[in-house]
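Given below, in the form of structure tokens, are the structures.
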Structure I
């Protein structure tokens, strides 16, 4: 494999150099000297000045491609229908939907009475709410049981600290009730005046409390109904689809626990379904007189059980859908004549319709080799119509209504892709790479056959591989800008995700985490050997924990990649995981390891991207972050870039761009978010010599 990559020309711009101020960090007798620890102080004017200097440098390096970037942004936005609306879903006597208006960034939430000629009611115009704010995001929207009261949560910074406000839909009046610094997660009781909501620790942002609020009363009098004292757990509150119970869920990486309360008796006491037990994960929903429980009790890939309400001890559980070694049960939704299970088999999701009668179970049919299929908006149980969403790397998102009894399927809407898009121009495939231990790693691909090059094409390989989160082969209209210029796009379904079941996830956690990184490298090498990728034109991209993946693989095998994009990357894992006072530390010991244990510490420090930057040549690197990121603090990528500049032995680009008004999810707004994507694509296309003004 070639280890030399072609140079990229550009005007000379001097990169910033962060001052080196040594700080010695000691653990288990091991000393780590961190020269950029000082960048953690977000209130330090020198830190903010440095981040802005990095932004100026990144823009300066890419300035010669600014016209191309502008054209690319217009191209991406030009594929999107500006005036659009979602498919309405029926909830009791109303059809709920959202719509977008030309020229606006945010949705308008609406509803209509169930009759065809009903007048539209605007519940929430987010464009009005967002005026004057650089960032504005809706958390949740919840209607009271009688549909007269609207509650919504919003975040004006990007740090996921929400405010909840209320509106009387009958009068249009905004209520004085206002819940500040909450999780944004909430559930109405059936009395239409009681709201349950969550609060987080102000420092770590761990959701750990659930309160009860009565409309008209001051928030200071709200009643604490549950507090999660175990720092490795977080909580959320929600209502069952049957509308009969309020549930409080406590989750950590390998365990869970649920509490329930009749939604008709909001002043009552919550009862535990099954007490928490390490390595027991379960989820609960309710239908008629029964709780249905998705559980990994004696079932690594989960099974479905049921138990009578008020008799929830495991001794009362009965099996409904058994465990299967080759099928992961991801979720279940309950309907009047059947239930639908989202199952993952061979790395792909399928919808399994199982009648309560026990006869006629079947799978919803699909025709493509790699795709995404998922349950959609199904707020009601008493129906035989199942809404699901289907997409693939060549098929735009499509909303279907499926009758689980007659098996009739109706396409309600397929996302419009403007600009002359034809799915037939593109091909999607699945191929498999073989790891050194014999494991077969699935890879999803999309490309334009007419642009295939016998020597291989520029390839963008995307990866994540953590938390049991599976990457699915979905459609992306912005991605067409790469494909139409000759790129192949691929997803490496590496271990640490859950594409091939729970064991696939476990094989990429804790003391086996390096498997995630070696899988990704093997996928890149496989695609080169198979002729999908030119050996000098391989690019990689990942975000958050996928940014950890990026940092690890370029320390291990920088020769494989010509360029890498790391979005909000988790790269300074040792400093973060040793600090329980910041978000996402204690709750992730079972994902990465507990660095307070020497064995875990030694293993984590052996691959931590920041700690393993060495004097060697690195690919071209673009790093993005957000100043208000609550999940991966901005200083991790900032420190990493500073150390890369100090250590690397090549002349390749290392760019850092910090969004000074956003958090982990980037900027808000329907079109604004594509500006950063256009910058990323310009970076990649420029490296591949495919960016022409």
Structure II
């Protein structure tokens, strides 16, 4: 018997009058905004926001009519300092490295010798404000191995700010032996990055590095997948000593950074008998763990804030709205005061200056679609940019939380988006089940373009935090191991049954939609509960588990920790091809009776488009109703506005066809 709470916890719309007198917006280029429900498919107008260490400059990506520009403004008057076109660069992160250098990370799908097909190659670009030039920091073949994908990580910066330290595989095919290229730390000159110099040569299994205050590598983190050995090596003078070692198939601890005195690592780890991961120090002198008083019984640590040299300053905690703790008590108090201004909304700490006098936050929730606000010590706050300026407050559909208990007693938190036009009568609503991806992630109070567009059509959007989701304790996370196609699916059904029993949902009008793992969950839900869902939508979803494991083994090697992770996820560490086939939708297409819509990005390197193609073929062979829409020139995360528009243009009419179009459901045009 499923037990459930019968009352929603609403996230209220709040007044923004406090800010009206002090709002100042930069001048943005005019754009032709999408109208109607398609307005929710617009890319964020502003993202990747950063403030210079001295607080004098603001940098961000400005997206107009689907084109992206880098903008740098003076903080005091928002006058332009620099701007250039980013549209041909697939940028995914940007920040001030120093007062004079802005770094942005880009990726490109391209052919590279040594890789099958076209991998996604990432790198870092430094923009110099003094001479207005862009320089790629590491380049394939320039003193680094010519076949590698990730070239953007910065480990630290020299005291004189002339050099950065970056990891890369080194050597050439003629000099590298059968063990493969070693992973090294390169010293890269910001003004002239050509011919970077290796200052430390690790080995092929070096996983990460941490720099000391002297500009030399202090810690080498190693994951030996052949021997299943994890190790931390620590430099003492000119000698290297093993600080920590463990036999394991997966990385057992997360090294987040260094203490300000460089005498310990800050790590997050599991402790036997405790439900939450522990935030600890690993002391260089003793090699022992020392617990810090930053753990909370009600939340996980989800982010660690560090400076450019990876020195830890504070942490963020999980929850439908984030919370924080910083070592600097005065700064911590300021963050808490800012959070209190936006009760029941997400206040995301975006960036802050070196002296912590200037703070940028982004506010999202039932009253905000994503507003960036600058808080400067002793001054009035300034709302200087909006993610979606064309989304009015009345266009935002409110968010609510709810909870139910699965049949085995596990509590399942639920986030929901409620249609504005049904707030006075939340009864027997048509609904869309929207399981998140990951699966080890979780939903938060945010402006979710897909959930908002569905609610705009009159649907109650249900986002369960099923077992296997992060953020709700280790027991909740590990309860999902081996439950693909099992209790992770029944959790969704239990949530739906609870909402039906409470009278909120019409059981005859429910569809299921998801992306990535959520796409798998949508198809598996239709496979396991054929009478529950009227229609099914999978976006970039997994359909054949054995095929996915073969792809991961090809990309990372069969004995890699990544493959071990997926085996743990899917089957609790065991591997049985027949058992995985039994829970693969592509192998059980005959069990699906609902019409299926598949959408997949052709350049998706996380879940290959072949996953949707084999699903389409299997459903057609079983004489089932299926449509596959291929999205051009986009990746797993739907970063292209045309893709998002294509999703809505296909998904909304498809769902409306099967859930009806009564007064609760608006026209999509």
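Of the structures labelled I, II, one was used to calculate distance in nm of label points 7 Å out along Cα→Cβ at positions 88 and 264, giving 3.1. Name it.
Computing distance in nm of label points 7 Å out along Cα→Cβ at positions 88 and 264 on every structure in I, II gives 3.1 only for I.
Quick check for you: by distance in nm of label points 7 Å out along Cα→Cβ at positions 448 and 600, which of I, II is greatest?
I
Tell me which of I, II gives 18.0 when you compute mean count of other Cβ atoms within 10 Å over residues 352-359.
Going label by label, the one that fits is II.
Going by percent of Cα pairs over 28 Å apart, for residues 360-551 alone, which of structures I, II comes out largest?
Once percent of Cα pairs over 28 Å apart, for residues 360-551 alone is worked out for each structure, I has the highest.
For structures I, II, which has the highest computed value of distance in nm of label points 7 Å out along Cα→Cβ at positions 56 and 192?
I
Looking at mean count of other Cβ atoms within 10 Å over residues 40-47, point out which structure of I, II has the largest value.
Across I, II, mean count of other Cβ atoms within 10 Å over residues 40-47 peaks for II.
Say we calculate distance in nm of label points 7 Å out along Cα→Cβ at positions 384 and 544 for every structure; which of I, II gives the highest result?
II
Read the figures in this text as sums done on the coordinates, not as results from a lab. Bear in mind that the values here come from a model prediction, so they are computed numbers and not experimental data. Cβ atoms are built from the backbone, for glycine too; each structure is taken alone.
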